[in-house]
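Novice: Structures given as structure tokens follow.
Values quoted throughout were computed directly from the atomic coordinates according to the rules given, and no laboratory measurement underlies them. Fair warning: this is a prediction, and the values are worked out from it, not measured in the lab. Cβ atoms are built from the backbone, for glycine too; each structure is taken alone.
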Structure 1
């Protein structure tokens, strides 16, 4: 039996997340993503993944304090190196999941600022994880609306089944290696363009369209040219990606409280037209809105530049990678699939002519 890409092969049991592509459902440790993501802090979600239940008030306070105590780390400028590459170079070796999650945004923010000839900003221990990340990027304490929007995003993408980077983390962990090695391997998998996707192009498309009246002609031209509409279609989801609904609602709340509402309205018009035309040109393909479309809109509204979109995804997903690594350790068996040999047989060695 040939399962290219391990399609349909069950490689692990997990209590962390469940993805149902036919029903358009994502469950995170028992909670529907549309219930958990808009309401929990990121610290609560991380605790939930690592411990199986939400923290009580004292557990949450202690967890927040322990994260804050571990944020600081020395970050040097490495010319030409982007934030995700820097993670692989600068994340201190070790096996403490709290240390890894705490330092991840510090490294990304510092490398981002250094690459733009700005001094890094030290973490603020009084701020929560999401607020501190934005503070270290900009030097300004973010508004409650931006923090809530970012926390909703971080909660939404924290875990998503046995995707390529998560599987990589579990494979490395299964060898008995340390947690930093597992995370660095996962980052390497995430950098591949076929895995995490690129939310930026979805936003570029909305900006290029510019006005709702131009959406139909623009999108028809792209589809007829055989180009992919960024932000639509997903390998797993055959209906609308539930994460898109969560982020659309978060974007609507944030844009209604002071951001550019015209951009949100334009994105909604583009989405509506894209779905209509995809059904017209590709009936039955069930190409629906995916997480990338509203990720781009939300992160732009928060004030992040496009090159920070994927690193910000990693600020969240590192907690999921570690949850899977810890779960793998608890009931470990070396992950060692087989391959099917399809090469030649029966060859005999002939010494080369002198």
Structure 2
């Protein structure tokens, strides 16, 4: 039950010696009037996911440079690796699901708890359950073999779906694997069902092996992706760059949503995710991307971020993955997003 904790500890140790196994970095395609010497270098750890699209566009179009930043993009396969890199001080920003951030927070000393400064998105169909032909509903999963990242985001979504149908984990057979492996194993025919996210979700659903029977669109607000900085940065006097980082993301979001530039934006996004522009645009419709104002509201007392924290606390303390509930007021800081108009 505690093997996820050990995995995070192992990754944390690894991060002291390297920035990321298999990580890929991309250089910004556009330049601004600023010289490299004048830019503040920021290392950003994340996972390949459509919700991070503004990051890809801002990097490719020189928007970070415009705001005085040089971003080095470090990609991992798992959110726990990204947050471990942040805690180890090997990156300046990490992106990931709120629940993964909270698991790390529960396992960290008080001065190492990450600070969520921006909400990237809510999943509204970007995460889901695919099942082989003949399994048409969640209820049909009873007794079936399901590939899922146990005690992680995908497991939370699966448990939510099972509960809605009067079932628990005990009614199915769980095979512990990463979301990417779950998608590929499903396509290979070794599973009855898999819980995964985009782009693995669409790949599995379109493989002809089966179809999607449940998605995060059926559980709105359950899966939230956030961006975090270290507590030392959040509490320092030298953190104005975080505001500039948010401003660049907001500019990129406008570029994606502008009819005049969206085609170029989705071409960029597709290149980052290894899909074509049309598929990138379709995947973008499966997430709700937050503006700075929406993000600030979500991270403020009474915001929907607090509601999600309560759900996550209940799930993970119940599973024994977290020892204690995480205090949203300690985890969230809306002040950076509030400064971007």
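Novice: If log10 I(q)/I(0) by the Debye sum over Cα atoms at q = 0.09, 0.15 Å⁻¹ is calculated from each of 1, 2, which structure is the one that comes out at -0.53, -1.35?
Specialist: It traces back to 1.
Novice: Out of 1, 2, which structure matches -17000 when helix-only ellipticity at 222 nm (-39500 (n - 2.57) for each DSSP H run of 4 or more, over all residues; to 500) is calculated?
Specialist: Working: 1: -17000; 2: -12000.
The structure behind it is 1.
Novice: Can you spot which of 1, 2 the value 2.7 was calculated from, given it is distance in nm of label points 7 Å out along Cα→Cβ at positions 129 and 313?
Specialist: Structure 2 accounts for this read-out.
Novice: Then there's this: For FRET efficiency 1/(1 + (r/R0)^6) of positions 209 and 257 (r between Cβ atoms, R0 = 25 Å, to 0.05), the calculated result is 0.50, so let me know which of 1, 2 that is.
Specialist: Working: 1: 0.50; 2: 0.15.
Of the structures listed, the value fits 1.
Novice: Kindly point out which one of 1, 2 the value 19.4 was derived from, the read-out being mean count of other Cβ atoms within 10 Å over residues 81-88. Please list the in-between numbers first.
Specialist: Values: 1: 19.4; 2: 26.8.
Label of the source structure: 1.
Novice: Let me ask something else about it. Quick check on the output: 2.4 is distance in nm of label points 7 Å out along Cα→Cβ at positions 185 and 273, derived from one of 1, 2. Which one produced it? List each step's numbers first, then the result.
Specialist: On the way: 1: 4.6; 2: 2.4.
Derived from 2, not from the others.
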